[in-house]
Structure 1
Amino acid sequence: MSADLIPQPNAPRPPRRVLYIEDEPLNVLLMTEMFRDQAGWQLQVEPDGASGLRAARQDPPPQLLLIDMNLPDMNGLQIVAALRADPATAQLPCIALSADAMPEQARAARAAGFDDYWTKPIDIAGMWAALEKLLP
């Protein structure tokens, strides 16, 4: 067996890439700060749906998307519909973020294709636990 094929137990793991589509500067600042000192995580922020869709289609794509439900150019339901319709992005885990805590809104988001629905303000400990489950 060549040395190239031997697993390296301490080899650095590539960062887990998260795309955050959000237009509110305060929310962006909060999420950026939450990710800043987290080893093994990389956050990319896009301010609107169009740029978020372009970023989701990068090669390689992000491993998970956090999507605000109310963006200046489209809503989260439109974004997740576009992602699910594209074979290149159809399987990406997508989490809806919204200040709307109404159960029917969460059900509608899940029915539209979101994997989960988180309400703002974000529970930081809960967010990290969920991210670790989604991207171990």
Structure 2
Amino acid sequence: MIERIVIRGYRLFQDFEMVPTTGLNIVVGGNEAGKSTLLEAISLGLTGRVDGRWAEEQLNPYWFNQKLVADYFAELAAGNSPKAPEILIELFLSPSNPDIHILRGVYNSRTEDAPGVRIHIKPSTDYYEELASYLAAPDRPDI
């Protein structure tokens, strides 16, 4: 069972945490409230896939929270060096199943020793120089 869901920077979720109750959980909300996005994030965290395709094949700019992206470019325009937007999805799992302990670790946002899975999408350090020069170019297209 999933004991805690952490979603940061994914689609409309800027900083979201949810602790599902034991048993059945029903997610209710209006159109564009994030119901499908929540389920998609859980699926992405568990499988590494979206719509049946690997995340690395499907990754696109619309996955990133648009406010975080806008803030990032506003900071760049102001001459600052902000951290690029990232996506974090963590699913903390119930330790009640003895087989789940192979997924135990402290590499999570809470630094808790807990079983779970995590997907963290961020710019590769291998391309920081290339990204910095692209962003600094005066003739780059508007983003």
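Readers should treat all values here as calculations from the given coordinates under stated rules, not as data from a laboratory. All of these numbers come straight from a predicted model, not from anything done at the bench. Cβ atoms are built from the backbone, for glycine too; each structure is taken alone.
Could you figure out which one of 1, 2 the value 16.0, 57 for Rg and Dmax of the Cα atoms in Å was computed from?
The read-out comes from structure 1.
In terms of relative contact order in percent (Cα under 8 Å, 6 or more apart), which of structures 1, 2 is highest?
Sorting by relative contact order in percent (Cα under 8 Å, 6 or more apart) in descending order puts 2 first.
Hey, P(r) over Cα pairs in 5 Å bins from 0, in percent, for residues 74-121 alone derived from one of 1, 2 reads 5, 24, 33, 23, 10, 5, 1; which structure?
Computed on structure 1.
Comparing FRET efficiency 1/(1 + (r/R0)^6) of positions 66 and 114 (r between Cβ atoms, R0 = 35 Å, to 0.05) across 1, 2, which is largest?
Answer by largest value of FRET efficiency 1/(1 + (r/R0)^6) of positions 66 and 114 (r between Cβ atoms, R0 = 35 Å, to 0.05): 1.
Given a value of 34, 27, 17 for Cα extents along the principal axes in Å, for residues 18-97 alone, calculated from one of 1, 2, which structure does it belong to?
Structure of origin is 1.
Of the structures labelled 1, 2, one was used to calculate helix-only ellipticity at 222 nm (-39500 (n - 2.57) for each DSSP H run of 4 or more, over all residues; to 500), giving -7500. Name it.
Matching structure: 2.
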